[in-house]
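The structures considered in this document are given below.
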Structure I
Amino acid sequence: MNTPKQLGFHFPAEFAPHTATWLSWPHKEASWPGKIDTIFPVYAEFIKHVAEGELVNINVANDAMKQFALAHLEKVGADLKKINFFLNPTNDAWCRDHGPAFLIQPTEKKKMIVDWGYNAWGGKYPPFDLDDVIPTLIAKHYNIPVVHPGIVMEGGSVEFNGKGTLLTTRACLLNPNRNPHLNQAQIEEYLSNYYGVNHILWLGDGIIGDDTDGHIDDLTRFANSDTVVTIVEENKSDENYEILQDNLKELNTLRLENGKQLNIVELPMPKAVIYEDQRLPASYANFYIANKYVVVPTFRDKNDDKALGILQSCFPDRQVIGLDSTDIIWGLGSFHCLSQQEPAV
C-alpha cells in the first residue's frame, strides 16, 4: 500500500491557511487539580479570538458539556456561528497530541488524517483510550481516508516549515516510553512517510517541568519556512540556562532542506512559575498560530511584553495577542498544546 507521502500528501506548516482549529473541551479535574474552574474564562477568550479567523471544532462528551461550553463562550462574546461541537468523548484536553493530524494533497484538493498511536506521553496518565481514537472518529465524520502508522506520535513533538523540513527532539521521540522497538533511522522513516517530509532536524532536551519528555512546541517553533523562534534563559543560575544554551548551539549547526542556515530569533523565558512546589513548563514558545492572530501564553511577568513584541516582528501578517496562562499552565501545557489546526486545501 502506498504511503501518504507517495500519494502526494503532506502536513502543512501551522502558519499556512486553516479551515478550522480542533479542540477538546477541558473536563479532567486531575489535569488542573483544585484549579480547573479558573481556566474556562481564558480558554473561552482563546476560542473567541481563533473563531474570528476560522471555524473552531470542539470535541465534547455530551450535551451537558456542550451547554457548559456555550455558557462560557457566550459570556466572552464569541461568534457562536463559527463554533461547532462534536460528540467525541475524550479523556483529557490536549488536542495537539491526541487530535487529528490532517495531511493535504494540494493538486487534487484532498485531505486525509493520520491516526498515530497515543499513550499519554509514555503511559503517564491513564486512561487514554478515548483520546487515542479521536482522529479516526473525525475522519469518519468527514468521510475522508485515515491511516494508522501503528507507532506512538504526538503533535506537540513535531514542527514543520511547510517546505519539507520537520523539527523534533531526541528527548521525546527517542524516549523508550514511546517506541522502544524503533531506532532513530526507523522513526525518521515513519516521519517521512506519514508526514510527507524529506528532511528531519533533531534537537536535544526540553525544558524543566515539561512532562512530555521534551516537546518541541515549548522550545523552538517555525515562524516561516526558514525562521525559528527559540527560547533562551538569561539567568545563568536557572536550571533551564544550560539546556537552552545547548539547544541554541545545536540550532546554529542545523541546515534546512535547501542547505541554508536557519534564521534564529531568540525569545526570552518568564521567570520560573512555581505552583504547589512544582516548576511548571511556562514558555512563550507555546503560542498558537491561527489565521488572524498568534495567541501567546503570558505569565504576569516582566518579559511578557518583550516576548509579544519579538513575536509580532516575526508575524507581520497577523496580530500577536497575549492571554494570561498562569492558571492554564498548571495543567502542564498551554494554547498550542490544547489546539490542533485543520489546514485549508
Structure II
Amino acid sequence: MTATATPTDLDRLDDAELADRLTEAGSRISTEIRKVIVGNEDIVEQALIALFAGGNCLLVGVPGLAKTLLISTMSRALALTFSRIQFTPDLMPSDVTGTDVIQDDPETGRRRLIFMPGPVFANVLLADEINRTPPKTQAALLEAMQERRVTVQGRTYDLEPPFFVFATQNPIELEGTYPLPEAQLDRFMFEIVLGYLPEDEEVDVVRSTTTVPVDAVKSVVTREEILAFQRVVRRVPVADEVTRFAVRLVRLSRPTEPGAPSFIRDWVSYGASVRAAQALILGSKARALLQGRTHVTFDDVRALALPVMRHRILLNFQAQSEKVTTETLISKLITAVPTPRAAI
C-alpha cells in the first residue's frame, strides 16, 4: 500500500489484511528513519510501537544523541501535521494551547474574540526539553495527552486524531529545571532512554553527517492508515494468561502488594499504576503486529517492561543510597515473576 491509500480502500480490508499492511508500514517508516538515524534498533522499534498504539513517549538522553532528530525524522515519514515547542522557563500555558485574540470583523466593523490555536494543535507534537519549563506550563499538556483536547477560557477544543506527544529530557543538566510530576510521567506510555552508540556506529554517524546530505525523507504512511492501524492493534486477541502475567508484573512492583519480592519492599516507595499494565498489553499488541504476528507472547510483555515501568516506579532513600537503579530493579522483577505454565 502506498501513502495515497484512501479511507474507502482501508474500509475494504479485514483485520488480517490490515495487520499485514501495518507490518509493511512499519518497515517503510524504518527505512526512511534509517536514512538519517544510525543504530538504536530498540529505540526505533519502541517509537513505532508508541505510534501504532497511540501512546506518548518521553525520550531521555544526554545532548547529541539525536533525540530531537529521531522524532522529527519519523514525523517526516508520516503524512501528518508536525509541531515543535522548545520549552523554556518563560514559556506560558497559552504559548502551548493557544489563546483568544481581538480581531476586527471586516463585514460588521465590530471587534470580536477569535481563538488562535497554539502548537499543540498538530498530529505530532515534539516537546523539546520539557523539564525546562515551569509546572503550570507542563500541566497545559496534561489534558491534551490524556483527553486529546484542550480547554481555553472555559471552551473545549478537540484535537484532530491521531495525536502524539514526544517529549525530550536532558538528565544531566538539572539546574534551572522542573522535574515532571508523577501524574504527568504516568501519561507517557514509554520512557525511552538513549545511550551512546557502539564505536562502529558512531563512526558511521560522523561519516554520514560530514559528507553530502542523504536523500530527503519521504512521507510513506497517511493519517487514515495510522488511524486504521491503531484500531486493528486494539482488536488483536491476547490470551488471558498473558494479560494476567502483565498485571501481575505491575502489581508485584508495589511494596504494599501481598507476595511482593523482598527487594521491592526494601527499595520501592510507590509501584507502577494500572496504566502500566494497560501500556504493556497495548504495546505488546503493536509489537506483535510489527513483527508479523497476530498473537501476543510473554516475551512481548518482558521486552516492554523496562520502557513502560521505569518512569512509574519511585525508589526510596535506601535504594538511592545503595545506588540501585530502576533498570536493575525491573530486571530483577522480570526474573522473579514466573511465567504461567500455559505459556505460548
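Here, each number is a calculation from the coordinates, and none is a lab measurement. Note that the coordinates shown come from a computational prediction; the quantities given were computed from them, not determined experimentally. Cβ atoms are built from the backbone, for glycine too; each structure is taken alone.
Which structure, out of I, II, was log10 I(q)/I(0) by the Debye sum over Cα atoms at q = 0.07, 0.09, 0.14 Å⁻¹ derived from, given a value of -0.33, -0.54, -1.24?
Computed on structure II.
Here Cα extents along the principal axes in Å, for residues 27-74 alone has been calculated and equals 33, 22, 16, so which of I, II was it run on?
Structure I accounts for this read-out.
Of the structures I, II, report the one carrying the highest value of distance in nm of label points 7 Å out along Cα→Cβ at positions 11 and 331.
II
If you rank structures I, II by distance in nm of label points 7 Å out along Cα→Cβ at positions 19 and 195, which sits at the top with the largest value?
Answer by largest value of distance in nm of label points 7 Å out along Cα→Cβ at positions 19 and 195: II.
Taking distance in nm of label points 7 Å out along Cα→Cβ at positions 99 and 251 for each of I, II, which is largest?
Across I, II, distance in nm of label points 7 Å out along Cα→Cβ at positions 99 and 251 peaks for II.
Could you figure out which one of I, II the value -0.60, -0.69 for log10 I(q)/I(0) by the Debye sum over Cα atoms at q = 0.15, 0.16 Å⁻¹, for residues 155-258 alone was computed from?
Here the read-out was taken from I.
Check the numbers for mean projected area of the Cα convex hull in nm², for residues 107-178 alone across I, II and tell me which is largest.
II
The value -13000 for helix-only ellipticity at 222 nm (-39500 (n - 2.57) for each DSSP H run of 4 or more, over all residues; to 500) was derived from one model only; which of I, II is it?
This figure was derived from II.
When Rg/Rh (Cα atoms, Kirkwood Rh), for residues 275-314 alone is computed for each of I, II, which one produces 1.00?
This value belongs to structure II.
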